[in-house]
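Next come the structures, one after another.
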Structure 1
Amino acid sequence: MSSNRDRLIISDGIPFVIVPAVIALILFGFGYYLVAAIMLGIALFMAYFFRNPTRTTPLEATVVVSPADGRVTRVERVDPDDAQSPTVVSIFLSVFDVHINRAPIAGTIKDVTYTKGRFVIATRSDASLINEQNALTIEGERMTIVCKQIAGVLARRIVCWKNAGDKVQLGERFGLIKFSSRTDLILPPEVHVEVKIGDRVKGAATVIGRLRD
């Protein structure tokens with residue numbers, strides 16, 4: 001996975017680019033120009049979808065950064081009646097967003113739990129309960145956070161390159177979800193959330209929250 005760091009296209013996406021590109025060349029050779037152009041367009045879109053941008057991560061030790069690119073669709077306590085309840089922040093990723101997931105804090109991955117499920121639209125409030133998902137529990141020096149990779153209507157493959165016991169740096173790539181999806185953060189009460197519903201966020205770059213003083 002470390003080789004992905006400097007790739008323009010994430011390695012898991014390369015077959016999705018090469019296959020339609022090769023088909024386009026073959027069709028072009030046989031004179032099927034229109035269909036060849038369509039296949040070439042698919043190859044170019046796949047290269048765009050699986051792009052692997054470099055991000056500048058904040059240096060502060062007390063911040064939680066976004067684990068994904070997308071739009072914030074939910075910010076609420078797990079138990080609205082409990083002021084000490086963890087807060088859930090949901091980020092919806094459209095097919096036009098970068099789909100690489102990044103570590104929201106530095107620490108050790110204490111648990112990775114994959115759960116089979118459905119593929120309902122990722123913006124539904126119950127998607128985090130019924131959809132296919134992969135949950136990572138990351139223990140940092142000052143807080144523990146759960147980060148969930150949640151499949152959506154189009155997503156059919158959740159990829160995670162990390163295992164329990166692995167260490168991650170702040171903003172480090174740990175996986176991706178192929179096509180539209182959602183990423184959830186479950187933040188402890190000592191974290192002050194700094195984003196709101198409707199905000200656009202960037203993985204590893206946008207500050208989602210900070211430890212309270």
Structure 2
Amino acid sequence: MARLRVHNLTISLDGFAAGPDQSVENPLGVGGESLHEWMFSTETGASRFGTRGSSSGVDDAFFRAGEDGIGATIMGRNMFGPVRGPWPDESWRGWWGEDPPFHHPVFVLTHHPRPPAQMDGGTVFHFVDATPREALAMASEAAGGLDVRLGGGASTVREFLAQGLIDELHVAIAPVFLGAGERLFEGGIPAGYVSDPLIAGEGGAAHAVIRRA
């Protein structure tokens with residue numbers, strides 16, 4: 001089966017992966033965008049987000065690693081958008097516009113399945129009511145021999161981590177405090193995982209790679 005990897009999941013110094021009061025105006029919660037300043041300052045991030053970054057060092061290498069060898073993505077519904085409960089219609093097609101950056105199958109976990117959304121650039125969003133193991137099996141098959149990337153939100157990552165399904169988890173620790181929001185490591189980390197030494201990036205974040213022991 002394909003390896004399941006998490007990349008560029010950023011938390012604050014007080015452990016939050018998103019701020020409070022997530023909305024269309026604040027998709028990462030109030031103050032949540034400050035977590036990702038390190039990404040915006042990278043050469044790859046500048047091309048992705050339209051920022052003025054130019055760094056091609058440690059931060060850029062971590063950012064780019066999340067796109068290498070990935071054939072499918074799994075994400076929670078909260079990462080896909082702000083709509084909760086039954087879908088009122090199919091007009092919401094994600095935060096990323098008509099050409100999302102994935103360019104491969106994306107499996108959105110939801111208790112309210114809907115028909116797939118075919119996007120430009122090869123991205124297809126599949127809305128599935130599945131357990132983590134079932135979703136990983138579907139994504140692994142769709143990945144065609146490549147690895148699967150697990151996106152957010154934090155609760156989705158916690159669920160996969162608790163079941164020991166994640167092979168590699170890259171966490172960036174940003175030098176900010178959010179005070180409230182959604183914690184990544186609520187309840188701790190299950191046995192069987194170890195962390196590489198922290199690596200300092202140019203943008204102020206420290207990078208940890210947590211692996212299955």
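Each reported figure results from applying straightforward, stated rules to the coordinates on display, with no laboratory input. Values in this document were obtained by computation on a predicted structure and should not be read as measured data. Cβ atoms are built from the backbone, for glycine too; each structure is taken alone.
Quick look at the values:
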| quantity | calculated |
| --- | --- |
| Structures 1, 2, by FRET efficiency 1/(1 + (r/R0)^6) of positions 37 and 61 (r between Cβ atoms, R0 = 35 Å, to 0.05): label with the highest value | 2 |
| If mean count of other Cβ atoms within 10 Å over residues 93-100 is computed and equals 14.1, the structure in 1, 2 | 2 |
| Structures 1, 2, by distance in nm of label points 7 Å out along Cα→Cβ at positions 149 and 189: label with the highest value | 1 |
| Which of 1, 2 leads on FRET efficiency 1/(1 + (r/R0)^6) of positions 29 and 157 (r between Cβ atoms, R0 = 25 Å, to 0.05), largest value | 2 |
| For 2.5 (distance in nm of label points 7 Å out along Cα→Cβ at positions 109 and 173, calculated) the corresponding structure among 1, 2 | 2 |
| Which entry (1, 2) yields the derived value 34, 18, 15 for semi-axes √(5λ) of the Cα gyration tensor in Å | 1 |
| Per distance in nm of label points 7 Å out along Cα→Cβ at positions 13 and 117, the highest-valued of structures 1, 2 | 2 |
| With relative contact order in percent (Cα under 8 Å, 6 or more apart) derived as 31, matching label from 1, 2 | 2 |
| When distance in nm of label points 7 Å out along Cα→Cβ at positions 101 and 181 is computed for each of 1, 2, the largest belongs to | 2 |
